[in-house]
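Following are the structures in question.
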Structure P
């Protein structure tokens, strides 16, 4: 099944929140989903109700061609998470240990990619194109969330370069930009959206409205759907999920009962 990577050249744009809520949205639509944390900040788990002190994760445990299923945690029906886990290592000058761990994780993706009706959503490390490129051969589409503010315009050259590099892999749908915290009461947000749409054209995917529901969901370590399934953010994320399914030719249900991934 498809692998969706979520990447951003700048932190604080809602990347991890998007990953978690996409998984919940796919689950509501009847698909199993697994969120994989490639970000050393190890914060994706918090969106699934796991404790800050919970040290489960792949990073300090995984070996080459390891079975990823033993590191996957299921907290809700149809929604799974593979936490990054803390990094207990001493990094020497020129050390490649970080990339080696991610290489092991990528090598173990084959079993998950063969799962029926499973959407894989990966939270990539901010501004780490090396890991994004490492995952590129397995990636079906890459989403790039940006805030609907003027600071995002300065990032467009980096975003365009990243889009060009990822698009060179013919198996990948060209990366798509999502504007987050869109506020149509703000002329700045409107102008930013207009500029981004005109500039990126086919690489512009949609918006997620600025919504108090997102703040409440993050504070409660849950999804926007659990807080208010009728909120603007829930509507936007469902729309993005449906658009992803259409782009990736994903259909729901094939008449078979599939085993759990863990």
Structure Q
């Protein structure tokens, strides 16, 4: 059963996990390891059953890779591997993918290049792009959309929570041909006072008008991930996008 609570992951870390060994960290009791990738500090949580499905989790500003560490146990998807990454810039108490307005663009472009390299590294190691899904919260949502819509190989999908579309005027020209056929779910809170929902609604309409079939869900929440109402929707999307029932 899913726990009934709300996780406020926007702008703070959820604590630093204890190191349990040279290559192991515990996230909510789940042991993790590292992969031979060089782009970002990360932790890899192996699927409970052998699987090539991979969810890459990208945190929000001021958080860290630990902030999404509750996902594997809460989602309860045994056939999914998880890769949680720290953003490249320090933003105490955690990290950031890009700077505050009006200076977001340079950091977004830099982080885009880093994440594209990460995906390329994973593919070189045998992960199939079609089995990789980008999951992001807040800034992580922004980066998931920015990279996922442009990546030249078809990904399993994009799941973005409480974010928005940067460079919306460029998406039509820069989106990959695969974007129109890729599962995308965006969710947002109607009570979000950090990233008001109105701009994201407009961005969703822009994507849909451009032939990118975004699924849009609104929840009565703030800048959070709501486990009771929202996580079951995220879970169903992941099952379908990753083909876990096949």
Structure R
């Protein structure tokens, strides 16, 4: 007679045969479709977030103010209004990314558990948590970065701290959403592992982007709050989303 694990897969009863770790109860790493679904969900969320980030819904133009140059009155941007636009754009972008990734990971958790209701509840929770975490972390991190970056000879370190903090916050929210969707909310240890897995995954994704960005896009402003080119802005959420997805599924599968 066969038992059923939490993924709905049939597991032979111990009758002299050894059950491999890949098919152990509660380990979604043994079910490739669930692993792929989680990764794909993250990549889709990252792609949609990039698309929104390129639109006027997210991007904020620097406000023009009255100016006088060589006796001529005109309107133009100032360093203050340009910085305000960068902070607003980065915060909106991260809020959208965090909300989408939290939603996607909540749904993915429901897929792993094979319960649509828990997945939808987790998706809604993840969207709220991810949006708030991404927006708030970005607002604080970009402001601190603007104040501190001038005191460093190399802008890589402050950029790593800024992007790492943002990605960690978004990844943690996504990991929590995945855990809730997969039923880990009833198991504190597993819920904590998905949260930590998402946070670590997000951080590693941000570090990977800073390293690869410096090599592949050396003049694209990858150390800035908002990269200067569309391709760099695309790669950033994709790396963070993929790394976060891997982190949460590994965290969920660990004993």
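Of structures P, Q, R, which gives -8000 when helix-only ellipticity at 222 nm (-39500 (n - 2.57) for each DSSP H run of 4 or more, over all residues; to 500) is computed from the coordinates? This figure was derived from Q. In this comparison of P, Q, R, the computed figure 1.8 for distance in nm of label points 7 Å out along Cα→Cβ at positions 105 and 137 is attributed to P.
Every number in this text was worked out from the coordinates using simple rules, so none of it is lab data. Computed from a predicted structure; not experimentally measured. Cβ atoms are built from the backbone, for glycine too; each structure is taken alone.
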